[in-house]
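What follows are several structures.
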Structure P
Amino acid sequence: MTKYSVSDVARVLGLTPSALHYFEREKLISTNKEENGRRYYVIGDVFRLLSYYKYRSMGFRFKTVVKQFGGENDRKLIEARVRRQKEDALAKAAYYQNLASFIDEHLEGILQIDRLQGSYEFARSPEVLLLYDPEGGWISKDKKAQDVAEKWVSAMPATRLSVMQDESGPMFCYSATPRNAELLQLPLELQVRHLEATSCLHTIVAAGNDFPENPGQVFDEPLAYARSRGFEVNGTCWGTVLLVEVSPASELKPFVEVWVPIR
């Protein structure tokens, strides 16, 4: 009879000795000891543990697998569990595929920093939804509004931290494309400004450490540039935070992609 040491089994299966002890307590595997007191496993134990690992690799919960090997003999029940795990895996695959595309959208902005920081181009802005609270900015004091904002925050990076400015002044907001908002079924119960794609001055501004207290600073230079070129601002200026560098002194340097609609 072949005997397998605890350390050998633990190494191959990627389990800790404490996990093996748990399986022993739950009677999933047997406790065998040499005359010198050293514990070992036999092939039947290894078979059970490898079968356990197979189900764990499918995403089954720890306790579910232990229960299954603890005396369940209902093949149909196990089949149903496997089917549910397949459905769960497909849902996760779709989620991560969408996540990769959202990250790619975000990365596109980051890759433009070197090209656009401190310079301007004429470009057509993306169509966007801006969700905001005029008084609270990113965090409303209204409970229902907080619930809506929580859904937008949890949808990052498909949604983004943003800032907008019109005749009433600057304010923080969240932004998302209409496509992403529909795809993620984001709630729109707060005030939402729908901005169509339009001709804009497009740039990236490096904001100062005081950006959270003074968000309007990211529009100062772009607006001055627009006026110097004789353009008329035609609507709501807005921008999205691409990334934030943090200095050794913990000072923030946000890079904000800015769109100024002009005519």
Structure Q
Amino acid sequence: MNDILNNPAVQGGVAPFVAALIVSLILGRSRFGGLALVAAFATVVYFVAGFNFTPLTATRKIILLGFAAPIIGMLADFAFKPTRIGAMVFALAGAAATLWVFWPILAQKEAPQAWLFGATAVVSITWSIGFSQIYLTGHGVRAGAAGLGLGLGAGIGAILGASASYGLYGIAVGAGAGAYLLAQMIRGTKSEAGATFMLPAALVPGLIAAGAMVLAELRWYSLLVLALVPVAACLPLPEKAPLWLQAVLVSIYSFMVAGAACALNWQFASNAAA
């Protein structure tokens, strides 16, 4: 049993998926269904890093934000009506959180690289959060597919960028979003993702990818391409098609953009090796 639980595929994929699917099936008809994502993230954190937050490194800051985001999103869903102003507030908060996580590391780098990495991280995360809050929170299928693409794109990109632990975190978020999407397909009804799901689905993969850029070898332009996944999730769908077909199609849209982001990093790694 220990050998199974120590397998990275179980820690980053299977276990987070199962945890998220259970939460999605139990809470999916309520506005708490988005908590499936934090269930997946908490599962991978338990296996990979544990719940020790001292000293407060960049990775541990990302983990803290991963737990805080759904709580903040849930409070917003119940206390406020979704507005563009609210989306802007979330986006700016995401930018501030990004600087909080990475500024101590960026301050130690050469100025050109620090500005490039810092601007890329802030712009991509701000865009992902703001766009997602405006266009995806009310559509559970599109939100789930966006989270799936962002999570897997960040995870695979991190692995290609030589950060295995960040890769597991990203894949776990993708697995959680996939479970949230599958639960809707099983029920045959769409969920309302709200900020409870969409805020962590946009913030955490963005921070993971940014961490792989700042701390490892993920290319900055891959991060910018990955930030376009929420846009791909908004591409037209046949509204009269069965829900499962809509889920498959919008997931393909998201995979295409996430795959392009990973391919750019793969190409760089191949050129560097040559």
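What follows is calculated from the coordinates using simple rules that are stated; it is not laboratory data. All figures in this text were calculated on a predicted structure; none of them were measured in a lab. Cβ atoms are built from the backbone, for glycine too; each structure is taken alone.
Compare FRET efficiency 1/(1 + (r/R0)^6) of positions 40 and 208 (r between Cβ atoms, R0 = 41 Å, to 0.05) across structures P, Q and report the one with the greatest value. List each step's numbers first, then the result.
Details: P: 0.05; Q: 1.00.
Ranking P, Q on FRET efficiency 1/(1 + (r/R0)^6) of positions 40 and 208 (r between Cβ atoms, R0 = 41 Å, to 0.05), first place is Q.
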> Can you say which of P, Q returns -25500 when helix-only ellipticity at 222 nm (-39500 (n - 2.57) for each DSSP H run of 4 or more, over all residues; to 500) is computed?
Replying inline: Q
>> For mean count of other Cβ atoms within 10 Å over residues 48-55, which structure out of P, Q has the highest calculated value?
In response: P
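Matching task: 23.0 is the computed value of Kirkwood radius over Cα pairs in Å. Pick the structure from P, Q.
Working: P: 23.0; Q: 18.1.
Label of the source structure: P.
Matching task: 26 is the computed value of relative contact order in percent (Cα under 8 Å, 6 or more apart). Pick the structure from P, Q. Numbers along the way, then the final one.
Values: P: 16; Q: 26.
Considering all the candidates, the number was obtained from Q.
Say we calculate distance in nm of label points 7 Å out along Cα→Cβ at positions 72 and 120 for every structure; which of P, Q gives the highest result? Each step should come with its number before you reach the end.
On the way: P: 6.6; Q: 2.4.
Once distance in nm of label points 7 Å out along Cα→Cβ at positions 72 and 120 is worked out for each structure, P has the highest.
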